[in-house]
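Every number in this text was worked out from the coordinates using simple rules, so none of it is lab data. Only a predicted model underlies this, so the values are computations on that prediction, with no experimental measurement involved. Cβ atoms are built from the backbone, for glycine too; each structure is taken alone.
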Structure 1
Amino acid sequence: MKIRLSEDRHQSIITAFVELYQKEFDEELSPYRAETILEFFVQKLGPVAYNQAIQDARSFILRKMEDLDSEFYFPEEEG
């Protein structure tokens, strides 16, 4: 699975990289280099962050499923 960014998000991150580099390192970063850095991070960190998010969501849902009995169980009357 390839992680894809919308064009707006892609461009805003490139702009943020250029601004960060200027602010933190007092050097210019070309949009081409910023895009190269972005692609590197998406390729290397994207799957890690995505998989962690899936694990977190799975854990959250499992906890909620376990809570169903305690939260919504209604005792049945016996005969």
Structure 2
Amino acid sequence: MKFIHEPNRIYGVDENGKVLAEITFPRTEPGVYTIDHTIVDSSLQGQGVAGKLVQAAVDDIRSNGGEVRATCSYAVKWLEKHE
């Protein structure tokens, strides 16, 4: 799945434009972005899509010199394993 990058959001859609996967990471303090939402459609579960979303968000945040935080339970667990 190809991800679409927007400020503070990365998502993937199907051929009809339906959002199948999404992660959001608003700026919560100067220079700090908090991953607060990660969803993956049930049709994609078990394919590593959520992990790829978190990695893409972390890469985007860090490439802009930001600090990564998370309140989304999936992202919290992912960051504990990958930091």
Query raised in the report: -28000 is what came out when helix-only ellipticity at 222 nm (-39500 (n - 2.57) for each DSSP H run of 4 or more, over all residues; to 500) was calculated for one structure; which of 1, 2 is it?
Result: 1
Query - Entry that produces 23 once percent of Cα pairs over 21 Å apart is calculated, selected from 1, 2 - result: 2
Report summary line: Cα Rg over 2.2 N^0.38 Å, for residues 25-64 alone, calculated, reads 1.32; among 1, 2 the input was structure 2
Query - distance in nm of label points 7 Å out along Cα→Cβ at positions 17 and 41 derived as 1.4 - corresponding label from 1, 2 - result: 2
Query raised in the report: For which of 1, 2 does distance in nm of label points 7 Å out along Cα→Cβ at positions 33 and 57, calculated from the coordinates, equal 1.0?
Result: 2
